[in-house]
Structure I
Amino acid sequence: MEDEIILRKQAVELHLQGVPISDIFHSLGRSRQWVHKWINRYRSVGGDDWYLSISTAPKRPRQRTPRKEEDLVINVRKALAGRRYSQTGALSIMYEIKRMGFHSPSIATINRILKRNDLITSSSVKQKKGIEYPNYFTLVQQMDLVGPRYLTGGSRFYFQNIIDVENHHVGVYPIRDKSSQTLAKHLAHFWTVYGMPDYLQMDNELSFRGSNRYPRSFGIVVRLALSQGVTPIFIPPSEPWRNGVIEKFNYNLAKYFFSTQMFSSYEDLEEKTPVFYDFHNQNHRYSTQGGKTPNQIRSLCQEHKLGPINMKDYIPLIEGSVIFIRFIRSDKSLTILRTRFTVKKELIYTYVVAEIIVDKHVLLVKQDGIIHHVFPFVMPVD
């Protein structure tokens with residue numbers, strides 16, 4: 001620091017002697033801006049201390065949260081962390097403090113307290129930003145398979161998860177296998193107790209779709225949806241973030257449920273799972289819905305429930321639409337159910353909605369509601 005002060009004094013002395021600025025910064029090994037700074041400081045401050053550094057700390061430091069309030073936030077955060085299945089974010093802490101009858105700090109203040117005390121954990125679910133994506137569908141439920149997972153002793157199982165995108169109401173079903181018959185049975189159960197959507201969005205899991213051997217013959221999951229007037233949507237391959245709502249829930253399922261306890265058997269897991277998703281629907285709060293829980297928001301889906309249905313009966317495929325959202329690359333190729341189509345050049349590097357009209361035997365390729373192609377697409381209809 002002493003050498004720095006000497007250089008500052010020398011810069012001003014050379015300037016007072018009439019030495020050009022360019023010669024000063026070259027001889028001292030400093031920048032032109034540095035020389036101007038200390039010359040201006042000499043002129044504006046003057047006195048004997050002009051060459052000393054001035055603190056850049058705020059003249060009025062931000063008022064720190066009172067210790068009592070900070071301790072309250074920390075203690076509530078720890079209490080929620082010790083309570084099975086509870087969320088521990090700022091929103092949940094705020095509602096818990098209010099429930100206890102105390103005045104709560106703001107969400108921003110709670111987050112600052114949590115960050116200061118290393119009590120913030122981040123989600124592993126990532127969203128990928130990119131080209132405009134067709135997400136204008138309403139009354140949507142998302143369905144996903146998680147697994148395989150393993151219990152002590154090597155017993156393998158999966159979670160079949162279903163969530164209402166509007167209010168985050170969920171159904172969670174442990175299953176030993178991912179056969180389409182098993183998936184359809186639990187989907188029917190969710191629609192019976194909760195309600196049906198207009199759209200059911202899934203990834204390209206074969207059990208959801210049907211068969212690779214007979215690619216145009218849809219399986220029972222799609223048949224069940226179409227028989228009830230529900231349109232299946234299949235997101236682009238290898239883009240799980242397009243099912244972002246259920247991907248986030250899958251993370252919470254592992255964080256608050258599966259990773260927090262031991263299960264003695266598959267039957268034990270089956271018994272405890274409804275306790276978790278009932279707790280979630282009743283207690284988990286979402287900032288995207290004004291801090292309300294899933295059960296506090298009534299969805300239109302709940303007004304349209306599935307009536308009695310025998311899942312052992314054959315479900316005919318008669319009519320309806322099945323949607324595939326796909327990204328068109330430079331080869332202009334669109335592949336649907338193992339059939340390749342070539343689309344126009346204008347659709348390169350964009351997402352399109354490819355809609356199969358089952359009873360019309362056509363494939364519509366749309367973007368922003370505009371039909372760009374109508375391809376023949378023969379389907380085996382019952």
Structure II
Amino acid sequence: MSTATDRKQNLAPPAAHFTSADKQLLRRRLFAWYSKSARDLPWRRSRDAYGVWVSEVMLQQTTVAAVRDYFKRFMEAFPDVHALANAPETRVMRAWEGLGYYRRARQLHAAAKKIVAEHGGALPPNVVELQELPGIGRYTAGAIASIAFGQRAPILEANTVRLLSRLIGYREDPLATTGQRVLWRVAEEILPQKNVAHFNQALMELGSLVCTPSVPNCAECPLSAVCTAFSLGLQSEIPRPKARKTYTYLREAAVLVRKNGSVLIRRCGEGERWAGLWDFPRFGLDAEGPLYARDEIVAKVCEQTGVTCAPTGLLKTFKHGVTRYRITLECYEAKHVAGRVHLASSATARWVKFSELSEIPLSATGRQIAKLLPGDTSRSKKS
């Protein structure tokens with residue numbers, strides 16, 4: 001049975017991880033380092049909330065190097081939230097094509113519509129309201145609120161998870177519920193009263209450039225004096241390494257069904273990979289070899305689209321990875337024999353001219369396959 005003293009201790013706020021002097025030193029050194037080392041990134045040239053939001057969504061699970069050009073092109077195509085809200089989803093998805101994790105683009109588009117409809121086209125300035133928008137969680141809300149609006153809101157993402165775990169010497173799983181609770185508390189504890197935007201960006205930058213996953217550059221780190229992992233020599237052990245990934249190997253077929261200069265495509269539905277994007281008829285393949293796969297291809301293309309085709313041969317084989325899957329994709333050519341796109345699929349399958357594929361958002365492998373077709377204007381001069 002717990003005593004009154006035990007209950008009081010359980011109700012007491014958790015002990016701080018840093019002394020006041022430590023926090024002052026941490027902030028001062030971090031600001032000084034960031035003023036000299038911050039990269040010139042396009043989304044940092046303005047504190048416009050819309051641009052901050054777009055960049056933060058793009059940077060989720062994606063590297064800075066990959067996002068740079070996408071951000072510039074996206075902002076040129078959709079310069080404000082009204083432009084994004086009013087754009088057809090197909091155009092938004094085409095602008096996002098190749099960046100991956102396409103649910104982000106669909107949620108960004110849905111959130112833009114909600115911002116225009118319910119907030120007069122202006123992003124709300126506080127964390128609570130921001131989290132009511134599609135695709136905005138606690139981290140993204142904190143980033144927008146702090147960077148765009150100067151709110152005293154903490155952030156926690158991949159780089160700061162690693163950095164803060166090392167600073168406090170946290171040896172448990174930082175992604176578990178308890179670990180997240182601990183690190184969010186630390187992120188809030190070290191926030192300054194002002195210049196929160198620069199502080200949060202500096203934390204992320206330090207994690208990205210110096211406090212790297214392997215071989216962190218502790219000799220150049222401005223925070224080594226207050227870093228527990230550094231003092232104990234545990235940089236390689238903190239944070240706890242993730243469990244080794246296990247992969248599922250799949251064999252699939254994609255079918256280029258042609259008819260009078262057109263090709264058959266279908267839109268990926270909810271629950272499928274690349275939901276919202278277009279692809280060629282694609283499915284798991286059981287039969288071994290092109291000769292034995294023929295009947296299976298005919299049946300599954302008809303099931304997906306209502307169209308009967310006649311396979312004419314294997315065009316190319318691709319190998320690629322998607323999350324935990326490693327996929328061997330056999331691309332077959334086929335010609336239309338009979339049938340129209342059946343009514344149940346009319347919203348998700350259609351015939352398009354080869355030259356129209358450049359305007360349609362395709363899956364990554366769909367775009368590779370499209371470049372094999374004559375008349376596809378999306379192919380580069382080198383192709």
When distance in nm of label points 7 Å out along Cα→Cβ at positions 22 and 230 is calculated for each of the structures I, II, which structure yields the highest value? I
Supply the structure label, taken from I, II, corresponding to Kirkwood radius over Cα pairs in Å with the calculated value 24.0. II
Source structure (of I, II) for Rg and Dmax of the Cα atoms in Å, for residues 134-285 alone, computed value 21.9, 71: II
Work out which structure the value -13000 belongs to, where helix-only ellipticity at 222 nm (-39500 (n - 2.57) for each DSSP H run of 4 or more, over all residues; to 500) was derived from one of I, II. II
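Each reported figure results from applying straightforward, stated rules to the coordinates on display, with no laboratory input. It should be emphasised that the depicted structure is a prediction, and the values quoted were computed from it without experimental measurement. Cβ atoms are built from the backbone, for glycine too; each structure is taken alone.
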